[in-house]
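**Q** These notes open a run of structures that come right after.
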Structure 1
Amino acid sequence: MKAVVTTGNGGYEKLVYCDVPTPVAGAGEVLLQVLAAGVNNTEINTRLGWYSSSVVTGTNNVSEDTQQSATQKPDGGWNIATPFPFIQGTDCCGRVVGVAPDVDSQLIGSRVIVRPCMRPDGFGSMRNIWMGSDFDGAFAQFVKVPASEIFAVKSDWSDTELGSLPCSYGSGENMLHRAKVGANEHVLVAGASGGVGSAVVQLAKLRGARVTAIVGEQKAKLVRAIGADAIIERGEDIIKFLGEESVDVVVDNVGGSSFGSMLKVLRRGGRYASSGAIGGPIVNLDLRDFYLKDLNLIGCTAWDEPVFSNLVSYVEQNRIKPLVAKTFALTEIALAQQEFLEKKHVGKFVLVPEQVLGLVDGLVN
């Protein structure tokens, strides 16, 4: 099969489109033909080694530096070693084309999405592994995954629309679930035009919350269209706009210099949730804001059990809408990541592998 193999930490030259063996489903696994695979910050971060504790700047700065000098980072993947060379790709909409002998063969032919955050020790443990970060993912024509991690979706969403869903909407739903966002609460969303941010806007509105979104001026209209009640232009003084102690929940995947202001606008007992820090992982924390206001800081990487089934139900009930900004052929992955880092889009970019019907027929038979 064709796949994009990431060969190590570095620039776009580390993304190699080539022939690799088609995976074979092992015990408890299914083989999927990849129909669409979303593009996420996490794939870029992993390639760059951004998760290393040695990195102190945002994704874009690391990307620029990496084009000049690539340094292999032994702790560059979620602060552990990344299994280079391997196939990235955290989002997947696929069709089941093969199953292991111990898996129900009636699954063959089903169109599914994959829960990329997996809890191998069960939901009583916070240990988690991610498709496309810890093992081969969906930037390929085929991928094998545990049968327990596929979810059939009864929906008229297109393959690319479903392929835009898992990582961004799963991360967004997990943060809102952990923060226990309820009706009539005021939620501030940083980076509201990105994949996760635009998902959070929709998912918070679904819960009946009032949403203030931080977004660039040119994207404000689109973010309002998906539900934001108020817009703060990126770079504007958040405290001056909202006032101190005016927000119940902050959902922030940006980090960087705005972190202190986020805590100032939280009410006493408010909640701050994050699953990313694309603007910079090192922030200034005034512990007095934290403890004197009884704040809750909630880190969100491992997804809770209800999260993915919630998403499937939202899609099937047409309670959320996909935001596919642009599609690319899998061979165009470097271009897709370059445009992704320009941050001129709203929603998600999605890669589409070349289809190989003859090979699929052979696998099914």
Structure 2
Amino acid sequence: MRTRQTQHRSKMTQTQTNIPAIHQFLAGFAHGDAISNEARVLRSIFRSWGCRSEIFCETKRIMPDLRKDARDISSYATDAGSDDITLLHLSIGSVVNDFFAGLACKKAILYHNVTPAHYFLPYQSITSAELARGTAQVKALSQTADVVLADSRFNAIELESLGYNNVAVFSIVLDLARLRAKPDARVIRRLRDGAVNVLFVGRCAPNKRIEDLLTAFSVFQKTVQPESRLICVGSHSGLERYYHLLLSMTRELKLKDVTFTGAVPQAELNAYYRVADMFLCMSEHEGFCIPLLESMIHDVPVLAYAATAVPETLNGSGILFAEKRFDLIAEMMGRVTKDATLREAILVRQRKRISAFENRDASAEIRRRLSPLLDATGRDA
């Protein structure tokens, strides 16, 4: 229970700043997680306005070395004022979503999509259940928030189909400084050996269809470019059954030089992008797909299956394919490697696409999106 001294200090803080607090709710808080990275950037923006701003999550869902950077959700009930704003990052089933629904403060939702549960059912029943719960919670939250945002038009349309009104698109905010940080020199020295480096970045998850990635790479390595390697960067924690299926498939296809790195520090991730000759994505379900943009920042040509939000994220850049014709995909991979004119044309379009994210004023954009809540307090950040 909050003490009188704490209550007094909280009231004094709001009186001095004359600005509502803007806090964020997350289902999980971790290194390398796109939503966590965005929450940090938004917190910096909110604090730059003079707002009190914290990130709240279940402690058990916060990585141990980040527990000083986020607070347990249980501490929020005594900290929230009626004029405060709470922004929920909605992406999976969580007690955080139910907690959010019962708040008496001003509320906003930022929807990142919930992956359909059926992808995970054969490999991880717990995750599948969390996703199914998340889908149900998304439906239940349709009338609970004053402002509703989605990070892609694809996600906005999904919310509208579930009864949400006035859904606005607020594209993902990138931590550009993190993405441009110094790469790991050891990784670069090891992988710059003349082989063609095919990269995929993303959690080792069934919706990513990494088995199709292996098949495409198999055709590429055996018929187009023998001196090639496939690098898959992303955590397989909790999805060991799917991961071992992929390892078995790698052996059955007799592939050489395939690496599943697991989760890596930012410097190593930047190094993998630095040495990549192309980024290949075979995913069947993406609410946005941030690694596509990360590839553009590092000037890596993107080839991607045109599913869900991927065409919207690329927006005319990269190379999209509507069918998984592995022979044709392998042939195009070869052209991207060998045809300097084609490669440069791809990169020119990608640079134009990523410039929209590099040059945006995210602070002004999120302030405009939250203006109904800020104006309702009688104070403007």
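Each reported figure results from applying straightforward, stated rules to the coordinates on display, with no laboratory input. Please read all numbers here as calculations on a predicted model, not as lab measurements. Cβ atoms are built from the backbone, for glycine too; each structure is taken alone.
**Q** Figure out for me which of the structures 1, 2 the number 26.6 belongs to, where mean count of other Cβ atoms within 10 Å over residues 136-143 was derived from the coordinates. Could you put the intermediate results ahead of the total?
**A** On the way: 1: 26.6; 2: 15.9.
Going through each structure in turn, the value belongs to 1.
**Q** Quick check: 52, 46, 35 is what I get for Cα extents along the principal axes in Å, for residues 32-223 alone, calculated from one of 1, 2. Which structure matches? It would help to have the intermediate numbers written out before the result.
**A** Values: 1: 52, 46, 35; 2: 62, 37, 31.
Working through the options, I get structure 1.
**Q** Then there is this: Have a look at 1, 2 and say which one yields 3.3 for distance in nm of label points 7 Å out along Cα→Cβ at positions 72 and 184, as calculated. Don't skip to the end; give the middle numbers.
**A** Numbers: 1: 5.9; 2: 3.3.
Going through each structure in turn, the value belongs to 2.
**Q** Also: The value -7500 for helix-only ellipticity at 222 nm (-39500 (n - 2.57) for each DSSP H run of 4 or more, over all residues; to 500) was derived from one model only; which of 1, 2 is it? List each step's numbers first, then the result.
**A** Values: 1: -7500; 2: -13000.
So the calculation was done on 1.
**Q** Using the calculated result 129 for volume of the Cα convex hull per residue in Å³, pick out the matching structure from 1, 2. Walk me through the numbers on the way to the answer.
**A** Working: 1: 129; 2: 137.
Considering all the candidates, the number was obtained from 1.
**Q** Any idea which of 1, 2 comes out highest on relative contact order in percent (Cα under 8 Å, 6 or more apart)? Could the numbers behind the result be given before it?
**A** Working: 1: 19; 2: 15.
For this comparison of relative contact order in percent (Cα under 8 Å, 6 or more apart), the top structure is 1.
**Q** Starting from the value 51: which structure in 1, 2 was percent of Cα pairs over 23 Å apart, for residues 104-207 alone calculated from?
**A** Answer for the origin of the read-out: 2.
**Q** Here's a follow-up. If FRET efficiency 1/(1 + (r/R0)^6) of positions 48 and 272 (r between Cβ atoms, R0 = 30 Å, to 0.05) is calculated from each of 1, 2, which structure is the one that comes out at 0.70? Numbers along the way, then the final one.
**A** Numbers: 1: 0.70; 2: 0.40.
Working through the options, I get structure 1.
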